[in-house]
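Student: In the part that follows, the structures are each spelled out as structure tokens.
Every number in this text was worked out from the coordinates using simple rules, so none of it is lab data. The model shown is predicted, which means the values in this text are computed figures rather than measured ones. Cβ atoms are built from the backbone, for glycine too; each structure is taken alone.
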Structure P
Amino acid sequence: MAAAAARLVIRDVTVVDPRDGSVQARQDVHIAGGLIESVGPRAEPPAGVRSVDGSGQFVVPGFADMHAHMHSHPLAGGDASGGFDLMLAHGVTGFRQMSGSARMLTERAAGTLVPADGPRLLAMPGAVLSPLNAGTAQAAVATVREQHAHGADFIKAALVTPEVFYAAQAECTRLGLPILGHLPAGIDVPRASGDGVRSVEHLGPGLPLLACCSAEQDEVRREAAAAARPGPKLPPAKLPFMEAIFDRVLRKIVINPVNISSPADIAVLEHAAATFDEGEAGALAARFVRDGTWQVPTLIRERTTQLCDDPVYRDDPALRYVAPSMLRDWSKAAAKYGQFPQESRDAFRAVYATLLILTRLLDAAGVKMLAGSDSGGAIWEIPGQALHQEFDELGQAGLTPLRVLQMTTWNAAEFLGRTDVMGTVTAGKYADLVLLRADPLESVGHLHQISGVVRDGRYYSHDELEGLKEKVAAARSVR
């Protein structure tokens, strides 16, 4: 573990500004009290101040994973600390927690939810809106009010009907609370965007956005309505054991939601992908730009589910960081995916290829986007590494290295309304930094070449970061 330093200077480093891609070479970054004190031309540091040689290196703000589930389903048992160590080892100095509870909000307020030396918790909701707490419009409104009272930063929706989503959205607007998450099947996407959904996660997920981008939208929607299955029926009164049962069922689904696809579901998705129209996608993108609706593609999440049988995941050496219990769950889910006929798996691959195109078009149209991984239970996703895989997928989609850097730094600060303390390497900002051995503006792959990390003013060398990984591997081997 790196020793804490009251003062620190990173000497002779090239500072990259992710706002516009400008660079300043041969700069000294002075850090004190967990903040950047100053950035200026190279000079001799004051006596007694710890100095890190940054010559030949590039410094950028710490990476923000803007879609993670580090508490709801950590790597092993109830222990999320290994996930936090892996995030930090990969330069992830902050994250947006995408699921919560009243207990977690209370612990967050008390400062006990996340370890002080872990990545910074940037924002979190209460419990995700679901049939359990938002089975009706009335229940959804009550849940929104309750979470607002408990200090939730936003409301996340998933597995609710369009009617419930609209009701929750209206109450959020009244309270001045952002609502975001999964768009329900059958929802009017332009209406949800116009009514102020803050961000759409996972490009939908699934059909909502793809249907809007189809040259045969009406037919795709009719097919989707015919294929729709009723949601889970829950007792009118909440029973003590319901939450635990629902949570267990949901966790199995979350590992790979593709596995619950029926032949009819797959046929509709395949139809939407086959009739994808760039003109329709451009019109949808223009609507998002006009409404200020952000997107969090989580392409790596889509890839590990849609291409679940790719050997690159099954044979990944980094699986040594994952607890045996979770590996068993992932292996079972992968085996279930393998039971789909080849034509279905080909359809999933076509859908993913279409999502890459959609991501490129959204970016080209100026839609604001964030980098997120969905790590924390999702199949084949390892915290920290998964965000770097997301960088690669965004590059594969055609986004420039600067755009990818923006999505995990400046855009995150802008989305959160915290550009005063995040997003650039300038005086007054958090001392959460990543040092890179190569220019991140030349290649997305250069974002992987981490030589050091600063978190809240504490410097971790490359060897110390590797030590964090080895600590996680050792802990997993005894579970």
Structure Q
Amino acid sequence: MAEPSLLIRGTTVVDVRDGSARADQDVVIEGDRIVSISPKTNTERPSARVVEASGTYLVPGFCDMHAHPLNRKNPAVSLDLMLVHGVTGFRQMYGSAQMLKDRAAGRLMAAGAPRLLALPGPALSPFNAGSAAAALATIREQHEHGADFIKTALVTREVFYEAQNEAGRLGIPIAGHLPNGVDVARASGQGMRSVEHLGPGACILADCSTEQDAIRAAAVARPQVKMPPVRFAFLDSVLDRVIARLVINPVNMARQPDVDILDHAATTFDQNAAALLAERFVRDGTWQVPTLIRSRTNYMCDDPAFGADPDLRYISAPTLRGWTKAAEKFARFPAASRQTFRLVYATMLRLTKLLDDAGVKMLAGSDACGAAWEVPGAALHQEFDELARAGLSPLRILQMTTWNAAEFLGATDVMGSVSAGKHADLVLLDADPVESADHLHRVAGVVRGGRYYARTDLDRIKDTIAAARSVQ
């Protein structure tokens, strides 16, 4: 049954493309679409739910363009937490054959959950892409199953380049992690659709160094993960368990040579080299998804502020124990290593600002769920704060989570701005988001698929989740 019509009366509609605003607007929604936007009137609409929205600012719903809610045992909780923080859409960054089948059958997503914007199969890794032949077979299989893109993770340079070529031949986007020692400019030129986490690791930083050849050589010399040459029946379940442990904090697996590579890259960072790489990204149309909050929780995992976050009341006890253990393990790194990690993160902030200044297209993503200290939904707001810390303007941050997401997906006809004919996925803020990035946190209401959630509704959902966690 379609939602009853909705009238949001007297709000200020923000045009996220340029930051302009129209005050005192009535936004009429029928079903899951915006049907009209016009100056405020007092015309009665007996069949409509009326939201008196004077003093609020209406923007498109936030999109978390790097998230993993569907990898959780109980994805509904993660999706609810995302919704109450204004996240109305997400790009799932790790899928499965079953997810692809369930989506095709219309049974993957519950009604009213944040919109699934894109879905891959399992990421390319030593488990399914240990050789070029295996990688190509995996890509073809995922393409046949309807994957929206191919996600790369832990593969060698040689496999990575072959995977790019095959994805290009099939016309399916490829996105994800860049391998250690890869030629980033070459990867960009061969059609990398989006780079996640600024690499991760020393990858992009190496290409922004005055000593990139030495850093690449050291990275390539590090041991690679080895896997059996044949697949076996329960490989996928083994992979899921390994990935779940790894993603809590991959930095904890670093050995001294890995730390030395990071230190070398960060201490030789060169703004001119970075600017040349940024120009290449712009020319090739290679998007970046910095996920700065993910890097911050990785490289500063034992920061007491993470363990004191009040939003941890929404996290299950077993998950929280895993995060705490990860922080304890991280704290055992020598002081010099932790100093290197802080320097690396500071360099990532600097690089993010440089990329933005150069016109590189970027998206907002959190890497929740599963990452240490990342609460679904709240983590995207933490990403907003980190982007602001890097020096990005409030408008640019707003664009990264709204209009840029639509542009990246080729979906500006149905999302990305508050316009007639588009999806009624919206966020009401009680302060101007173009004035300050802090105002992105001030969610007064959410519309998802035409259904309105007032602040009281959102608080009720959060309280229910917290209460359930308290008795676990």
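Student: When percent of Cα pairs over 19 Å apart, for residues 63-126 alone is compared over structures P, Q, which one is greatest? Let's see the in-between values first.
Tutor: Values: P: 20; Q: 24.
Sorting by percent of Cα pairs over 19 Å apart, for residues 63-126 alone in descending order puts Q first.
Student: One of P, Q was used to calculate distance in nm of label points 7 Å out along Cα→Cβ at positions 223 and 439, giving 5.4; which? Kindly include the intermediate steps, with their values, before the conclusion.
Tutor: Working: P: 4.7; Q: 5.4.
Value 5.4 for distance in nm of label points 7 Å out along Cα→Cβ at positions 223 and 439 corresponds to Q out of P, Q.
Student: Also, quick follow-up: Comparing structures P, Q by distance in nm of label points 7 Å out along Cα→Cβ at positions 31 and 111, which one has the largest value? Write out the running numbers ahead of the final one.
Tutor: Values: P: 2.0; Q: 1.4.
When distance in nm of label points 7 Å out along Cα→Cβ at positions 31 and 111 is calculated for P, Q, structure P comes out on top.
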